[in-house]
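S.K.: Heads up, there are several structures right after this.
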Structure I
Amino acid sequence: MPETTSPSSVRIDPARLQAMMEAVSVFGGGADGSMTRLTLSPEDGQARDWLATWFRKNGFAEKVDPIGNQFGRLDLASANAPVVMVGSHIDSQPNGGRFDGALGVISACEAILAVRETLEKSGGRSACNFVVANWTNEEGARFQPSLLGSSVFTGAADLAWALDRRDGAGISVGEALESIGYAGTDTVPIPDAYLELHIEGDSVLEREGLRFGAFTRFWGAVKYRLAFLGRQAHTGPTPMAARHDALLAGAYVITDLKALAGEFGLDLHTSVGRMEVYPNSPNTVPSEAVLFIELRSGSQAILAEAETRLLASIEAAVARAEVGHEVRSIDRRAAGRMSPGLVHLAERASDANGAPARSLDTIGGHDAISLAAVCPSIVLAVPSVGGVIHHPTEFTTPEDHAFGTQVLADMLLILANEGLSVLEVEKERR
């Protein structure tokens, strides 16, 4: 616990926060507001370099682990004090938005900086140390699966396996890390708590006129990389009945998945967000069609039933299109709940800022989901204008960004003042 009188309030600097957000948006940003900063790309390397420079200028010790996760540690307590990690990711989707992920990293930097300044002014001492985290390949756009860096960090994924994941051009994660200079060797221990501020990526907060949310539950996901295998042929002379069209089989499954989601209403999301077709010529019957299939639900029972139905759909499509198939990978992520103690801490800090924290589900994946398996974790949310995410028009106002960062800073100051034992107290009050 702190040895001197603890400060009761912390104030972030909104102008400094906004300047940082604008600075990192240069790397991969387009004039239309788009962001293409695929993980381990040159643009990602430039953004990482910018963050490393910020760490050095502000007294944070940088570490990079073997999967390329980038950390900035600020010791405000003794070396063996508990560690609170705060962050997100700065990789993006292709032609995505500027706020998904990056907002959380920038907010972490500002919130921790503000806590340090507050403690320095008061002469107080923190009960814990802080770390900013920038996770590798959260998005899963270039390398699959998503949440790769945080999964290796927590031990859910094997490092050697992860380094061998390859993109569409055959480049491995290990090779890409080397190319941008982020094949690290540092060992970073599991934190005692993890917090992540994010854009909502939905319209609940905006629709209800609210400024802040706490994700209390996260949905699970099942992701298939499925290949249909047909026979290449000329689309002109080859009779329709003689074709073995791999893409046609894919079309059958896509329509079945849409119908399946309709049966479960709001409790199941399905998608095929990416296809790879070979030889991908307008005059050739496709011999191979690879589908990237997703099933998402907050219910493990629904996920299991949806997967069974998917397998039946695949068999039916194979018979109907007269093609073969192979499952090339399956990734599963269980549904679960965020830390009750951190949820209540978020409510306490949000109430202190004059706004209730809305309980939300997170349907998309976040690195906090990986961390939730090993330490108390939470994702916090600020409004997304129009609920837009993964699109160039994705936007959160500077005012909402600053508000969310202020609540985050207040949460960190409470942890600095009262220690992590407060999470058990908050848990008991729920």
Structure II
Amino acid sequence: MSLPTPSDPAFDPLWLEELAGLVRELSRRTPRLVDLYLERRLEARISREHAGTVGTEVRTEGLAARWRSGAGTVIAARSGVTHAVVREVLGRAFRRLAVPQQRGLPTAELDPPLHWRKWAARTLEGTTRLPGIWLLSRRAVVVNAGGWHELRSPDLLRVRLEGTAPAALLAVWSHPQLDGWMEELLAPPPPKPWAPPSGTRLPVILTSGSAGALVHELAGHLLESDLVTTGISPMGNLEGATVASETLTILDDPTAGDLPGSFSCDDEGVAARPVTLVDGGVLRSWICDSEGARVLGAPAGRGRRATWQHPPASRMSNLVVAPGGADPEAMERDLSHGLVVTRAGGATVDPATGTFVLRVERGWEVRGGRRRRPLAPVHLVGSGLGVLASIDPVLGNDACPDWRLGWCVKDGLALPTGTLTPTLRLTGVEVL
């Protein structure tokens, strides 16, 4: 699935050309100016009411100017996207230039995609466990000395399941597997689940997609350039080292349009392209914004903003694990005694200690190659680098997105990210 190509531009192209000329001239006179960032957002919701379903839509827009300051950058941000707001965020630098005092032509309304409202209303009618369904849409433009760069990203569907076992779904709207994922989300927990004694060490199979939280933490956050350049990440001095089996290859790929972290360019205007992080088990690169790329000598393109009020920071997009050639069912049949994880609820890694924790929501005990007892919610614990190294060289041929991963929160700021992983087998984890 490719990234969407909107029929209407997010902002008037003639006005953007004017802003690009303004930024070029200001950058020549005032090298401190980095860029302008313009953004429009839509959050639509279909919720359940006594008389049926009700729809609400909230549209916001804003603009920010980014300036160099000492060793970093600062931003001046305002709500609204008008020429008056441009003048305000640029301050005295704007007043030193003679520019037209007008905003571009009105742009088309940012609307939900066709059929979304009917699908959401029909889905809510079939269950009482969903308080609502959200659709999130974003359009943005980065204007710098090189011109203007429109950022396209897919519309995202977000669902929260309430109750004694809360869960969530985040997926690209109209993904062909969406209805199947909704069925999984709404499936009731198994009766009489079983949990192994705390401290047990068993081999663990993570079924297709369920390893997303693992790679998100170990090959995502630990390779983001801010943690690497500050010396926080334990992966910081391992470039060129073997960190996993020779069959493991991991990419960060913002061009994978069927995953939630996709975009056409990042929030610094760098065109999207895949970056290979781990190649045949060897650590090759980092996840970098422009500043991290300058320091580490690695590709830029991962400077992402939570909203226009925040500066860009190094954040992952979509982590993709290259599949192997193994039959997932055969991988289970080869397991004499172990666990199979079918749904992971998230994970954490402590960069200071390297401790990795994976929350398991659903799964099975396997004996003699057959699933026996349903697994109660448990935690799997291990050393982060040790867990990465414990991934078996035999990889499944069934790569699938992790619809359960949801929003990635870092420093209190949430962004959509995605993963695509095949069935993996771990050998060095402990059950808590």
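S.K.: Identify the structure, out of I, II, from whose coordinates distance in nm of label points 7 Å out along Cα→Cβ at positions 244 and 372 was calculated to give 4.4.
M.R.: Numbers: I: 4.4; II: 3.0.
Only one of I, II returns 4.4 for distance in nm of label points 7 Å out along Cα→Cβ at positions 244 and 372, namely I.
S.K.: Output the label of whichever structure in I, II has the greatest value of relative contact order in percent (Cα under 8 Å, 6 or more apart). Please list the in-between numbers first.
M.R.: Working: I: 23; II: 17.
Structure I gives the largest value of relative contact order in percent (Cα under 8 Å, 6 or more apart) among I, II.
S.K.: A value of 42 was computed for percent of Cα pairs over 32 Å apart; which of I, II is the source structure?
M.R.: Details: I: 39; II: 42.
Of the structures listed, the value fits II.
S.K.: Tell me which structure, out of I, II, gives -5000 once helix-only ellipticity at 222 nm (-39500 (n - 2.57) for each DSSP H run of 4 or more, over all residues; to 500) is calculated. Don't skip to the end; give the middle numbers.
M.R.: On the way: I: -11500; II: -5000.
So the calculation was done on II.
S.K.: Given a value of 20.5 for mean count of other Cβ atoms within 10 Å over residues 44-51, point me to the structure among I, II it was derived from.
M.R.: Numbers: I: 20.5; II: 14.0.
Label of the source structure: I.
The numbers here are math on the coordinates, done by the rules we state, and not lab data. In this text the structure is predicted, and so the values were computed from the model without any measurement. Cβ atoms are built from the backbone, for glycine too; each structure is taken alone.
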